[in-house]
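Student: Take a look at the structures listed below.
Bear in mind these aren't lab numbers, they're just calculated from the coordinates by the rules spelled out. All figures in this text were calculated on a predicted structure; none of them were measured in a lab. Cβ atoms are built from the backbone, for glycine too; each structure is taken alone.
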Structure P
Amino acid sequence: MDEELLRTFSAGGPTGHLVDDLAAIVLAILRDSPETREDAARGRQVMVENPRLIALAAERLRQSVESCVVHAEKREGGHFDRRRLDVAIGLVLVCFHIAMERYLDDDVETDLSSLFTASLATARDLLAT
């Protein structure tokens, strides 16, 4: 993970909004990932065929989320609220999941980053109404 981005996140950036800043981390990971649509589809197929890998991936994701808690605590200081962080991370992960499903299952030419950003915008719109 980009250490500079994590330092920026810990300092309250890059936007100052928790969900947007978590999304910036996801987008940076996607930007730095050479994975193609075919690679992602193959990875999903391997997971479906090997349920034990799903548990392993879930544990890896849990560990990644937990490693972010330290940065969120630095960011929020005395106002740190684990429930708020969990909801923000959950929202970002759901939006990513929806984007990935669309990326792999729909006949769209859009890249994963754009689909993720669109999913996040939809969530924001739904929560605002």
Structure Q
Amino acid sequence: PACWCGLNGCLETWISGSGFQRDHEAATGRAWTAQAIADAAREGDVQASAALDRYIDRLGRALAMVVNLADPAVFVLGGGMSNVAELYDRLPDIVARHAFCDHWEGRIVPAKWGDSSGVRGAARLWGD
């Protein structure tokens, strides 16, 4: 898919909220918000659950690439998708499965101020 940066196939197109929405719409024909898809998955919607599974798998594989390069002790997730609670339970196993190490002990946590953390950081830098 085309990325907002002008390139094609960037990770952002797959592991962002809009990528999650696009994947769900491509599979179902339903143009739902990311929150609506996550809610439907929690309520047992099979197609929404499948979209969430694909999203979590893609994000886990992407984070595993970072583990392979830098081996961070913690990943701090921000943005709207960081509000999807299932990420924090399911991602560690996927990252561990795809990382090139015997045992990955990192953590995956939400940003302290939720999906507004980026804006708060930018505001703090603005005064410098």
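Student: For structures P, Q, calculate distance in nm of label points 7 Å out along Cα→Cβ at positions 61 and 93 and state which one comes out highest.
Tutor: Q
Student: A value of -0.77, -1.18 was computed for log10 I(q)/I(0) by the Debye sum over Cα atoms at q = 0.26, 0.33 Å⁻¹, for residues 13-52 alone; which of P, Q is the source structure?
Tutor: Q
Student: Name the one structure among P, Q that helix-only ellipticity at 222 nm (-39500 (n - 2.57) for each DSSP H run of 4 or more, over all residues; to 500) of -18000 was derived from.
Tutor: Q
Student: Can you spot which of P, Q the value 29 was calculated from, given it is relative contact order in percent (Cα under 8 Å, 6 or more apart)?
Tutor: P
Student: Work out the source of 18.6 here, i.e. which of P, Q gives that when mean count of other Cβ atoms within 10 Å over residues 77-84 is computed.
Tutor: Answer for the origin of the read-out: Q.
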